[in-house]
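FYI, it's all coordinate maths here, none of it is from the lab. Remember, predicted model here, so these are calculated numbers, not experimental data.
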Structure P
Amino acid sequence: MSTTTLHLAKQNFKFSAAHFLIFDEKHAERLHGHNYQVRVDIKAPTDKELHGDGYFMDFNVFKKYIKRRLDQWDEIVLLPKEHPDMKFNQTDKSLEVTFRDRFYVFPLSEVLLLPVSNTSVEQLSRLLAEDFYGEFKQYGVAKVKVYVEETRGQGASTVAPF
């Protein structure tokens, strides 16, 4: 019995976002941005479960969802909500962020707190893989692998379910 994997790496599977990595108790990157590129591999059901015409799904079902999801992170500052050194104070229009000796103020519409301890490509790929698998399993998808590239040739991937 064979298996088939759909590979989706469209040019518009991208988002531009600012972040910084936290390395240890004393070291962290400065706030900076990347033009992230995303690739999604979708493991289809077995050949016996393919559509009668020999295909699994219309790619557009997956592409539209992926694009909509990535657009939520486009032109946003991504911050790790779960890091113990991050402190947040939300006002009506802004989010005040204290990280150790740093202080930032962002418009609420331009910042997103992610349920992670660091905004690394490892964590970003995990969040997306979990999200995509959660959405696509209704179509019989067995696994989803998400690769997030922060610069050409440098990134991380996660497979869900784990």
Structure Q
Amino acid sequence: MSDAISFRPMTEADLDAVLRIEYAAFSHPWTRGIFLDGLKSYECWLMFEGSQQVGHGVINVILDEAHLLNITVKPESQGRGLGLRLLEHLMSRAQARNAAECFLEVRASNASAYRLYERYGFNEIGRRRGYYPSADGREDALVMACTLLD
């Protein structure tokens, strides 16, 4: 990565670019409506490499508990550590809001995301059967948790 990584809060004006990345990265992407709702209730962040938008993430913090709702790096930028940088930023935002623990769901088939979360310190704590839509019907979600330390 030659260009500096930076972050800024997402706004409604960013949604066209966000959706281009979202739809390129996922078989069942979030919709504009989901992001619009998220902008009202959650922390929604953009990640840039230099001036190029390369990812986005959404986290919800209620009292001392955070829930990672979305983390996306555009496909052509994956495999270079950007997902970890984005995850670190989102976790630092959760810590800044006094979250002691963070939870997430990840598709059982998404081995690269699972490894990213494990690398950060998340542990698998459960499974939600048929949680995600898939080409074959439904797919399980693995539930993961991480203690956030100062």
Structure R
Amino acid sequence: MSNPLKLSVPQDAPFIDFEREFDFPVEAVFEAHRDPEAIAQWLGPRGMTATVDHYDFRTGGSYRYIHTGPDGISYGFSGVFHTVRENDFAIQTFEFDGYPDVVSLEFLQFEDLGDGRCKLVGHAVYPTQEARDGMAQSGMEGGLTESYERLEELLGSHR
């Protein structure tokens, strides 16, 4: 893989940082985060089917989607988009149905690297160290890695 996920889980801090470069323009990566049909194709680990209930990627919008595994078990996720600036930045909440009342706040920065490339930089803050540790141990790294590989494949199929 030419653009690996970089994940940072600092000891004794309730946040996780990540970044991933893409060999596509910032506009294409941003649009893939906005389009509910695209979201259903790339968000989540391989082997999971994503069903998007709603996905309104704009300031004040909200989302809900469900991942279903090959075993038929479903996992629901929801949140609110607090700030969305076109091709630049988004702040959203993230909540997993399996851990109600544990909401993280996520910041996504879409950075133009020039030459048709970009970098996505994320910072996710959790309400407690325990909640952050649970997320870090949940398979988040593998899920993000596979999601972004799938995003890159989707964008590549449109070239």
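Source structure of the calculated read-out (mean projected area of the Cα convex hull in nm², for residues 17-56 alone, 3.7) within P, Q, R: R.
Of the structures labelled P, Q, R, one was used to calculate semi-axes √(5λ) of the Cα gyration tensor in Å, for residues 97-136 alone, giving 30, 9, 8. Name it. Label of the originating structure: R.
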